[in-house]
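Below are structures written as structure tokens.
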Structure P
Amino acid sequence: MMNDPSKHPVTATDVDIQTEIERLHAQCISAILATTDANGDVQASYAPYAFLDGCYYVFVSGLAAHTSHMQHKPNVGMLIIEDESSARNVYARARLSYQTHATVIERDSAECQNALSALRQRAGNTLDVLSQLGDFVMVRLTPHK
């Protein structure tokens, strides 16, 4: 039988997959985002992220096109990918790819403050400056695929 798992010497377990996800989260501070504009054109961008309670959080400028895209068309593709310089093979880089739903989070909410704190720990004190700028918004990206 061709698809018999016992015939395959290497199989990933849930523990192996979770370990790899945690490794990528530790290694990759930013994610590549694919957003869609009003005309249906896709734009690739990136943003540093924090991962909390099964969701990804990005703090993005309202002046950036991807922010407007997420607010009007909340289906967002997300890619977290191993750095080329550390990959054994550039064609086989470890990666996580999700389809997510974007939701803007109120700035004065506990959820936003927790996400800001987590982002500050990951991406540094630049967040202190950015959080003072009125155009920045916190967006929760909830994976669904």
Structure Q
Amino acid sequence: MKIKDGNKIPDLVVWTEADGFDARLKKYPTNLGAPAFEAPNMQLAKAGAAQKMLSVFERERLEIIEKMKDLYEEYETSMMVWNSKISFEPIVGHTYHLYEFSSGKTLSLISPSEWKKQDCYIGSYTLTSENKWKIVNNF
């Protein structure tokens, strides 16, 4: 029970001290004679939200797959260069050139323009600070 000017008001009456009898101001029904109140279709909202969630997961899955492909290519490149014959200590940030001879792959300081071994040239690679080889130029 609420009290208004010393009179008790039943709980079913919509009344506040600030607005008085404010049932007409409410956006929802306050008595049995009020127009029907229908809740929004939550199944439709849930289906839309679920579809958005699934599309986000699908996009993230494709990004991860693309990242894994890039990582695998980076791994293959680094392993190919590290498994070649290296007769010097590579310095981080410098570019070196990889050639394929009958004896196997060889990493060289000499660029293809300085050496007439274009037919054996595989590509140019730079050593990163993480000891990975990054392709600079590949034929």
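Name the one structure among P, Q that mean projected area of the Cα convex hull in nm² of 19.2 was derived from.
Q
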Identify the structure, out of P, Q, from whose coordinates distance in nm of label points 7 Å out along Cα→Cβ at positions 20 and 76 was calculated to give 8.1.
-> Q
For distance in nm of label points 7 Å out along Cα→Cβ at positions 60 and 108, structure among P, Q ranking highest is Q
For which of the structures P, Q does the calculation of relative contact order in percent (Cα under 8 Å, 6 or more apart) return 15?
-> Q
A value of -11000 was derived for helix-only ellipticity at 222 nm (-39500 (n - 2.57) for each DSSP H run of 4 or more, over all residues; to 500); which structure in P, Q was it taken from?
-> Q
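Read the figures in this text as sums done on the coordinates, not as results from a lab. For clarity, every value in this text was computed on a predicted model and none was experimentally measured. Cβ atoms are built from the backbone, for glycine too; each structure is taken alone.
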